[in-house]
Structure I
Amino acid sequence: MATVVMLALVTVLLGSALLHSYISANRLARCSWDELLGKLHPIGSAGIVTVAMNHLVPAKDQLELQPEEMWNLLGGLEGLQQMRENGRILIALASYVERWNYEEGVIIAERMRRDGLQLRRAVTRIMLETFIGMKQVRIPFYLHEAASSYYLMRQRLLALYQTNHAGLYPRLVEVL
């Protein structure tokens, strides 16, 4: 009996999470470009670049960056949550390009959705391991994944706007 109740509870929680995700994505799709920019949280990109490059472009000193330093560079739990929220908005900004360049906009938005999924998973795992006290030895790996995913999303979006809408590009760079 307890198993059935737990299974039902998990099903309801997953269903409500999916419904929430669907509704928030639809809300973002209806926003104007300026509204989307206004929803972005300011995030220091230097820390994200440092952690992401440590993961994406390994160097001889790739083990020099310690977990506590990565945590601080990314802004702790608050910074990670802002990265996750911004990820949804970055995807919406990429989808916005579909209005004038459907082919490229669709492809880049899909790549960013996959990066965003990895970002959300990494942040969720960090939150679980932090609050539940699970094996915190994995957190540095999730920090690398979160920073790398967000960095790739940002770079993909900037490249998309640079090649497709030079008029909006400077303002996007300024906000990001």
Structure II
Amino acid sequence: MRQFLRFEDITTGIALRLSIAFLVIAAGLALYQVITRFVFGVPSTWSEVITRSAMIWSVFLGVAVAVRHGAMISVDVIQNALPRRLGLLLFVIANSASLIFFTVLFWQGWLMTERVVPQRLAALEVSIAWVYAALPVGSVFILIATMAAIVRALRGDWNDARDAEADA
């Protein structure tokens, strides 16, 4: 299990760095779009498409990081109100439901990505499949992070985090 948790640490670090890179690209191109449209009066035809695509990638990669840090919407109030073991059980059940959801999202995202390969992004001669690929790729990162969260909780790390919150 230690090796899996190290693997998850590496994959989530990769997801974090890629998510940040896509966010920087999106912000830079959005600024470029505003400048070309409102300052020069000649809007760029390609920057808006790439900005939107970069935001999609940033979100799907960033979810894995949010799962890793426990920043997703959860039922913390209920978990903390329950006895420790019952709260842990609820945590595992909720994360197991997330595993099911993101497995379905992976599969459907994969099928959709294959389906749209012949389609092109507006203003670019690039397949729209590159944008749709964010679903299966992001889902893989999210599945790894979610499995690691369950492993950490079952190893007792969930209890440590809960005790730290109670002390604060």
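What follows is calculated from the coordinates using simple rules that are stated; it is not laboratory data. Since we're looking at a predicted model, the values are computed, not measured. Cβ atoms are built from the backbone, for glycine too; each structure is taken alone.
Observations on the structure shown:
- With mean count of other Cβ atoms within 10 Å over residues 83-90 derived as 13.8, matching label from I, II: II
- Among I, II, which structure scores highest (criterion: mean count of other Cβ atoms within 10 Å over residues 59-66): II
- Among candidates I, II, the computation of distance in nm of label points 7 Å out along Cα→Cβ at positions 3 and 67 that gave 3.5 used structure I.
- Label whose coordinates, when distance in nm of label points 7 Å out along Cα→Cβ at positions 27 and 91 is calculated, return 1.5 (choices I, II): I
- When Cα extents along the principal axes in Å is computed for each of I, II, the one that comes out at 57, 47, 25 is I.
- Which of I, II leads on FRET efficiency 1/(1 + (r/R0)^6) of positions 43 and 107 (r between Cβ atoms, R0 = 35 Å, to 0.05), largest value: I
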